Structure P
Amino acid sequence: MPVGIVTGASRGLGLALSRSLAERGWRLIVDARGAAELDRAAGELQRLGDVIAVPGDVGDDWHRKSLIDAAGPDIDLVVNNASILGPSPQPRLADYPQAELERVYRVNVFAPLALSQLAMPRLRPGAAIVNLTSDAAVEPYEGWGGYGSAKAALEQLTAVLGAERPDLRVYAVDPGDMRTRMHQAAFPGEDISDRPPPEDSVPGILGLIDGSLPSGRYRAADLAGVTA
């Protein structure tokens, strides 16, 4: 049975992806900061397969260790999906509070790398690390300097890690616009009902996980049906 860790799995893309992986027979370790919301999600996921829920903040050292310990000696997949937007409405960089920017980087950059580092000794050959990114990492959208620069840093870490570990598949995946709580927070007061649900991004990510594409940056919309 393949074993995977999915962070930020209580709702949105993390929950949708975990649901599909559980249906495919994966043993999953999932987390989220909100214990009550994670417990509800876990109740659904555990009806589909072997799923262990570990509440906590992926930015905390002890919590990352708990995820690795729950996974056991062999790991096939790490999905770094947990992320934070930062202040909403998003401030211009000239006005961005330093403490908030540090928090965005702690969760969106340092935590994914730290979790991947802990998982390294347990990753089976050919295992995949999937880091969720955004088009804000490559496009200079006004107001997206904090979140976007953090995702840009994550993408470079992903690229270098892929170059350093050719025995693994290390991916940065842009899921595209989604109708999620975080996306709504990025556009307070706006109607985002025209955005697709996160479930629409899952097939492309599954194609990447199931396939053998080389390490790199991919868009979920380009990956649906890809298995090689």
Structure Q
Amino acid sequence: MLAYPFVPSVIAGTGWIDTRLPVLAGFLLFAGITPRRLERRETAVLGLAFAALIIARLGVITLAWQGQNADLANITAVLAPVKAQDRVLVLTAPETAAGPASEPVRWRFFVDQPSFSHVAAPALIQHKAFYPQLFADAAPQPLRARPPYDKLVDDRASPPLTTLLWDREKWPVTLHEFPYLANWRQDFDYVLVLAAMRIDDRRTFHSDDLDFIMGTKMAALYRERSHEPLTAQLN
């Protein structure tokens, strides 16, 4: 806990380092304490209290996973047209004025951190397609992407916002933070937008660049019109 204020959030490509320390400290504190000289009534009350907390927490987790299963089913359906070696650019729709209150609680595990950032993984797992957030960072991960896919890898916590692609004033800053977006029209076959319920009309979303294929509240899939095929394969 003394080290907590000084530990960075990301070390060698692994995130949430500082956030994990208090959790570990809590487990160690719980495991390292042995109550002594407790009366039978005190033991029973404490036992029931801890059991109730565990059951309540398991209930919350169960409800969250049930909802996540529905989101995963939606992603699987939306990604159905994707084929092997296709390249899927994953983006996140920006929050609406209504904010988190208008969205499922399961979509966040912290106040400002989405829980669906890596829900596009079925693109690789089920379709053998490429998407940038596939955990191919050379430092902590065993996966490697072959050229030219290696130039498109991005293992950040969350996919970039859709607004970054069409905000020309901020384009230099966008390219500095997300260099793989420089030629996104040519480098990607599809655009998958997460949290698509935030978009007013998914069918006409940037229709000059994208053709709407299908969508749900969780995600919407678009076909990029001007891409050029890459011939290399994924490792």
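So here's what we get for this one:
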read-out: Among P, Q, structure where helix-only ellipticity at 222 nm (-39500 (n - 2.57) for each DSSP H run of 4 or more, over all residues; to 500) as derived comes to -11500; value: P
read-out: Read-out P(r) over Cα pairs in 10 Å bins from 0, in percent, computed value 8, 35, 40, 15, 2, structure in P, Q; value: P
read-out: Volume of the Cα convex hull per residue in Å³, for residues 9-72 alone from the coordinates reads 102; which among P, Q; value: Q
read-out: Mean projected area of the Cα convex hull in nm², for residues 89-192 alone - structure with the largest value, from P, Q; value: Q
read-out: Computed 22.4 for mean count of other Cβ atoms within 10 Å over residues 1-8 - originating structure among P, Q; value: P
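Throughout, read-outs are computed from the coordinates displayed, never taken from laboratory work. Source: prediction; values computed, not measured. Cβ atoms are built from the backbone, for glycine too; each structure is taken alone.
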